[in-house]
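The next part holds the structures, each set out as structure tokens.
Computed from the coordinates by the stated procedures, all read-outs in this text should not be read as laboratory data. Being a predicted model, the structure only gives us computed values, none of them experimental. Cβ atoms are built from the backbone, for glycine too; each structure is taken alone.
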Structure 1
């Protein structure tokens with residue numbers, strides 16, 4: 001089955017009523033962990049881990065690789081599942097539950113996207129990071 005992205009109106013309608021499954025990427029190497037600064041809602045202006053919705057029919061590892069390429073221009077290799085992140089502050093997009101994956105970059109050149117142009121490796125969690133991700137990373141990293 002070919003993964004399908006929902007039209008935005010349908011996305012908003014569905015995910016205002018049910019939890020949304022996402023993946024978040026802890027892209028890590030000797031330079032640190034990748035964070036990007038969001039240019040769009042939700043969390044506009046905040047640092048975050050690259051991540052996004054799992055499409056219908058998409059395998060989790062495929063979603064991880066798609067999100068990495070779309071948001072960072074990096075090819076990645078999944079190392080392990082890190083754990084869940086539950087987002088309760090995303091009032092604009094409902095209730096999201098994300099599976100965080102530890103991944104390593106294996107190709108490409110780090111570059112931002114239309115969602116977040118500013119992107120870089122950090123050795124410490126940046127100030128103004130999305131609260132749920134900051135709490136998760138403090139417990140796991």
Structure 2
């Protein structure tokens with residue numbers, strides 16, 4: 001007789017939930033990395049524009065200076081927005097990580113229950129086997145004692 005776990009469907013469902021949580025966590029991490037790169041690129045771009053402005057300060061026209069300051073202001077607003085988006089992505093990652101931990105723990109609990117159930121099954125099988133061996137031994141002993149010589 002083979003082992004059949006009565007809660008296998010629940011365990012399968014918990015495994016799928018964990019896999020879905022892993023995928024969701026992975027996607028949120030990718031989104032966070034994209035936002036971090038976007039923010040980093042904006043900061044670098046702003047620094048480069050400011051450095052060019054400092055180098056050209058003496059030979060730059062007033063209109064060009066105004067345009068550059070407006071562009072730096074625009075970049076600064078984009079940096080603030082990108083930072084807010086990054087913070088939101090970090091919160092999302094934290095949430096998804098919590099869900100993943102919860103799902104993993106759930107799945108592990110059901111796995112442990114299955115292992116425990118399997119151990120009990122093995123014990124019952126050993127007891128049954130031992131009982132059969134004992135019955136065979138008793139029958140053999142009885143046949144030898146009763147058998148005329």
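A few comments on the model shown:
- Parent structure of the calculated result 34, given that percent of Cα pairs over 22 Å apart is the read-out and 1, 2 the choices: 1
- When mean count of other Cβ atoms within 10 Å over residues 67-74 is computed for each of 1, 2, the largest belongs to: 1
- For FRET efficiency 1/(1 + (r/R0)^6) of positions 3 and 51 (r between Cβ atoms, R0 = 41 Å, to 0.05), the highest value in the series 1, 2 is held by structure 1.
- Structures 1, 2 were compared on distance in nm of label points 7 Å out along Cα→Cβ at positions 35 and 131, and the highest value belongs to 2.
- Highest-scoring entry among 1, 2, by relative contact order in percent (Cα under 8 Å, 6 or more apart), is 2.
- Identity of the structure behind -34000 (criterion: helix-only ellipticity at 222 nm (-39500 (n - 2.57) for each DSSP H run of 4 or more, over all residues; to 500), calculated), options 1, 2: 2
- Calculating distance in nm of label points 7 Å out along Cα→Cβ at positions 27 and 123 for structures 1, 2 picks out 2 as the one with the greatest value.
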